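S.K.: Heads up, there are several structures right after this.
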Structure I
Amino acid sequence: MKYIYLAIPVLMGLSAPLYNRTDPTLFGFPFFYWALLAQVPLSALFIYGAYREESK
């Protein structure tokens, strides 16, 4: 199960063609940039989940 937790952030990063657009903007940032910035804490949560799964 921990490998699934680790694969999800990788797949989110590799799916750039799905979010490679400029609209909608948030505080003047195109969608591409703020989607990448949102993936950082999401990836951290998935990595933490993998860590918790391993330490059981």
Structure II
Amino acid sequence: MEDKKIKCIDCHKDFIFTAMEQQFYEEKGYELPKRCKDCRSKRKAEKRSGGFRR
């Protein structure tokens, strides 16, 4: 497996999805990430504070 470059759906910046991360996601049955780490963290914080909007 090779590292993949993915574009974040929130901030539109490219981020690297490493081979190790891909293996972990595959083992857990997760889909490919759509957001970079910063945007995922921000989204989680919004959910916890009740400020999540769709």
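Every read-out reported here was derived from the displayed coordinates using simple, explicitly stated rules and does not represent laboratory data. For clarity, every value in this text was computed on a predicted model and none was experimentally measured. Cβ atoms are built from the backbone, for glycine too; each structure is taken alone.
S.K.: With mean projected area of the Cα convex hull in nm² derived from the coordinates and found to be 4.2, which of I, II does the value describe?
M.R.: Computing mean projected area of the Cα convex hull in nm² on every structure in I, II gives 4.2 only for II.
S.K.: Now for a separate question. Which structure, out of I, II, was relative contact order in percent (Cα under 8 Å, 6 or more apart) calculated from, if the result is 30? Each step should come with its number before you reach the end.
M.R.: Working: I: 50; II: 30.
Computing relative contact order in percent (Cα under 8 Å, 6 or more apart) on every structure in I, II gives 30 only for II.
S.K.: For distance in nm of label points 7 Å out along Cα→Cβ at positions 8 and 40, which of I, II scores largest?
M.R.: Top value of distance in nm of label points 7 Å out along Cα→Cβ at positions 8 and 40, among I, II, belongs to structure I.
S.K.: A value of -23500 was computed for helix-only ellipticity at 222 nm (-39500 (n - 2.57) for each DSSP H run of 4 or more, over all residues; to 500); which of I, II is the source structure?
M.R.: Label of the originating structure: I.
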